[in-house]
Structure 1
Amino acid sequence: MMERLQKLMAHSGVTSRRGAEVLIAEGRVTVDGTAAHLGQKVDPEIAHVEIDGVPLPIAPGLVYYLLYKPVGVISTAEDTHERSTVVDLVDAGTRVYPVGRLDSDSEGLLILTNDGDLTERLTHPRYGVTKTYVARVEGDPTRTRMARLRKGVELNDGMARAVSARVLDASGGEALIEIVMTEGRNREVRRMCEAIGLPVLRLVRTAIGPLKDRSLSAGESRKLSVSEVRSLYAAAAG
């Protein structure tokens, strides 16, 4: 069903209908790669709309949630062993899927959505969207060890390299370190730390691209705002 573009933009929550008209008139909106025009009608099911080069999801029924995954919960939509999954923790009212995954014994931020395009952009390494982790490790995070995380650590499934790695605190035989990655292979951060002699005692994902939320407790979730969704798309656009 075709609908006026400015109405769809306003309905998405990104701006008012009048604001949408201004954005279109200024040439900042495209539909399927072509500059939009006032009064244009589009099919929200298939149209690809961008504002200033950043996608604006307008397809009906798209939902986005941010969850703080607790330890012990599986990052899948279903589990054959009937264990608790992240989907069980979000009352979305529709089918959603986790974007990437966190190991069962890890915790922190995880997005759940039914937006396949965003999922692809956030999980495929070619888009370079960062994920930030804070790890409590056993041992001494020397400059040499931290440099190895940034230079690259050879694992059994290939080289793994942190975008950045820094020490937040170190005392009493343990340390708190922050590691930023752009890929998420199985238990990758844990295996990297283990390989340089820093076994992980606790691992928390604290950010996905620009998205952070220190207010969520383990098991809590909330909807993402339109601006937050667009910020994730923008991060994937480089």
Structure 2
Amino acid sequence: MKLTVYTREGAEAGREVEFDDAIFGLEPNDHAIWLDVRAIQAHMRQGTHKTKERGEVSKSRRKLYRQKGTGNARAGDAKSPLRKGGGTIFGPKPHEYKLAVNKKTKQLARRSAIRYKLDGDAFRVVEALELDVPKTREVAGMLSSNSANGKALVLTNGIDDVFYRSARNLPGVRVLPADQASTLDLMNAKTILLQEGAVEALSNALRPAVKASAATDAPADDAASD
């Protein structure tokens, strides 16, 4: 698979980059995407929800009135969950929201997300924008020229602090190293711009592991028989 490289002005640069079909030429797997996105969103939850139970409410433990002879229903103390201001029955408690997803599934989910963007013409390879100092106008011009409007994700070759600071004030724009973008980042973006120098980093991060061959040659028996 070959993709055209575009300049910062949005014109074709006259060259192409090779995308390995073994990595990006797959049939998207919706279930893998769902598993990974669900795990990512679960990890984002703080899990600090808490309500006071009967033993934690600051109220008297004295019985409100005698058991019989008042004409009222029987009642205990004011901490009863049936009374206003009482404790909560089986209320939420702090706990972790953690779901395990193996590495192969995560890779498959990210490759599937990129494949969807490729099929939807929402993925473009652009020349790297070299900046000595942060310049938001330069980045905004590059995004506009390459039709990256709305939610845009720019994948860089490693951490590019100057580019990040140039784009952080642009609404809806995210800048991430190519090998660190998650499935949720890829799916949330309306347009993805991949810097030309980050193609190899992205490919290496998503390349499926190759199992080593278990076959071994048996040692030859050179011993002479009598």
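Computed from the coordinates by the stated procedures, all read-outs in this text should not be read as laboratory data. Since the structure is predicted, the reported quantities are computational estimates derived from the model, not experimental observations. Cβ atoms are built from the backbone, for glycine too; each structure is taken alone.
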Relative contact order in percent (Cα under 8 Å, 6 or more apart) - highest-scoring structure of 1, 2: 2
Origin of the derived value 8.2 (distance in nm of label points 7 Å out along Cα→Cβ at positions 69 and 149; candidates 1, 2): 2
Read-out helix-only ellipticity at 222 nm (-39500 (n - 2.57) for each DSSP H run of 4 or more, over all residues; to 500), computed value -6000, structure in 1, 2: 1
Structure (1, 2) behind the derived value 315 of volume of the Cα convex hull per residue in Å³: 2
Label whose coordinates, when FRET efficiency 1/(1 + (r/R0)^6) of positions 13 and 197 (r between Cβ atoms, R0 = 30 Å, to 0.05) is calculated, return 1.00 (choices 1, 2): 2
Test item: FRET efficiency 1/(1 + (r/R0)^6) of positions 53 and 133 (r between Cβ atoms, R0 = 25 Å, to 0.05) calculated as 0.00, pick one of 1, 2: 2
